Structure 1
Amino acid sequence: MLKIAIIGLGLIGGSILKSLSESDWEVAAISKSSYDKAKSYTPFVSDMIEDVRGADVVFVCKPMNETKNVLKRLENIVSPKCIVCDVCSLKDFLEGGYKFNYIGTHPMAGSEESGFDASKDDLFHGAKWVITKRNAILEEIIKFMGATPVLMEAKIHDMAAAQISHLPMLLSFALFNSVKSDEAKIIAASGFRDTTRLALTNEILACDMLKLNKKNIEKSIDLFIKELNYLKNLKDDERIKVLKSISLKRAQLYDKKGKNIFNH
């Protein structure tokens, strides 16, 4: 029987646990803060990282600033054949030689909420899940959770993440902070709510993203400013055509349920 261990039971780790709790695989959960809650989903619960020994697959679901240390610790615990993957939103800073079969991954699903109580068994349904290396076992697990594996190199992923995740987060903070008048806040409705949702991102996670992906984010900011100036300086008739073209492309990116349907 395949043995899967999950280290860290926040939003992502908790959702992996809940997603796999009905599988035929043996699933172990490692957490100090959510130890008792995890018992409702698996009998194999521990607060000791050493108890992942013997696992075939380990998901490391810790904050970015803790993940590398956890991976280093696992080198003295798991076997060389063990598949160890993280779920960080950045990949290149974790690349390197490990004594186990390391595969960087990033599930493209989440929420402004955090912690085990915010986790859901269907969080990954219809989502893309980036993997930096092909692996039949890992891909089977990802598909069981309802997601679609997408192969992508670490460096390419990090530039893409800067454009579609980290820059929008930074813009969300900046946009909210740019509105100073109480009158504007009184009438702020769904448009402002949706475009500033990412300003609810945990500040520690946000700082980790900005620090570890700084160069890619700076490039993305430059591209965004260039595009903003382009739209600003168009003549009215030209701007209408360009905005219509962009709107049509945006409509083709997601389905009616908000799931990404774009393929090469």
Structure 2
Amino acid sequence: MFIDPKDYIAKPKNKAKAKFILANKPTRVDIFSDKKSAKASIKTDAKLIADLSHKLYAENKKSLLIVLQGMDTSGKDGTTSAIFSRTPPLNLHVASFKAPSKRELSQDYLWRVHNVCPGKGQITVFNRSHYEDVLVVKVRKFAPAKAVNKRYRQINDFEQHLTENGTTILKFMLNISHEVQGKRLAERLEQPHKYWKFNPGDLEDRLLWPKFMKAYEIMVKRTSTTRAPWYIIPSDNRSTRNAIITNIVCQKLQEMNPTYPDPGYRPGDFVIS
């Protein structure tokens, strides 16, 4: 199934005429007849991604950075698993950003991020990202407001630097409703295999939901650029969320058009004795 990325993109800040309002963006869409159809779409695209990923690695010229940002339980892990369900881990990396270490705090806030950006031929997924520094840092007031305000421009400059040096960036905000998040947090205490995911800090963030939503809205407004726009993905339904993002990633890799390099030799050019 073809999914038009334009249906989910937040218009770049220098092109947007209408004011971006996060509350107007849906957390659920019905574009598949049922869960089975969504999973079939994921399966088809995941196979293509596996092939394109291998070509990207062999070509060794370009790289892909996928940013997954969203509230707790929005599905960052599940999305990553779906996109790359058929892709061998040859050139695939996942980086998570939790509270910075003492070593990281001794550097500028983007130091640890640049350190794990993908090299040529690589694909890296950010499970949370440098945007934590204008989200949780902003809401929890871990840094002065003036410092946080500068970071939007700094992040735009940073991402421009990456794109000008061969990295394609896909940024997905996983847009989940307050109601569904509550249900998923409860699941983590009801289902033993999800116990490990429960973090009391998630409940504290939930109490600050309006402030986080405002921080996300400002983040999208100020950092959705032509080079690296934000895609606002309805995430109340897991399979639909996964299908939309997997399809957009597949389309982007197809646009990148990686190809196997020609070694310059043919079978008749040498003799195997």
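Only the coordinates and a few stated rules stand behind these numbers; no lab work does. Owing to the predicted nature of the structure, the values given are computational and were not obtained by experimental measurement. Cβ atoms are built from the backbone, for glycine too; each structure is taken alone.
Hey, semi-axes √(5λ) of the Cα gyration tensor in Å, for residues 101-196 alone derived from one of 1, 2 reads 34, 17, 10; which structure? The partial results should precede the final answer.
Working: 1: 34, 17, 10; 2: 28, 19, 14.
It traces back to 1.
Once distance in nm of label points 7 Å out along Cα→Cβ at positions 53 and 189 is evaluated on every structure in 1, 2, the highest one turns out to be 1.
Of the structures 1, 2, report the one carrying the highest value of distance in nm of label points 7 Å out along Cα→Cβ at positions 133 and 205.
Details: 1: 2.7; 2: 1.8.
Evaluating distance in nm of label points 7 Å out along Cα→Cβ at positions 133 and 205 on every structure, the highest lands on 1.
Each of 1, 2 could give distance in nm of label points 7 Å out along Cα→Cβ at positions 29 and 61, but the derived value 3.2 comes from 2. Assign the value 0.95, calculated as FRET efficiency 1/(1 + (r/R0)^6) of positions 213 and 253 (r between Cβ atoms, R0 = 35 Å, to 0.05), to the correct structure from 1, 2. This figure was derived from 1. For the structures shown (1, 2), distance in nm of label points 7 Å out along Cα→Cβ at positions 85 and 125 is largest in 1.
Tell me which of 1, 2 gives 46, 36, 22 when you compute Cα extents along the principal axes in Å, for residues 141-244 alone. The value was obtained from structure 2.
For relative contact order in percent (Cα under 8 Å, 6 or more apart), the calculated result is 15, so let me know which of 1, 2 that is. Working shown, then result.
Values: 1: 15; 2: 36.
This value belongs to structure 1.
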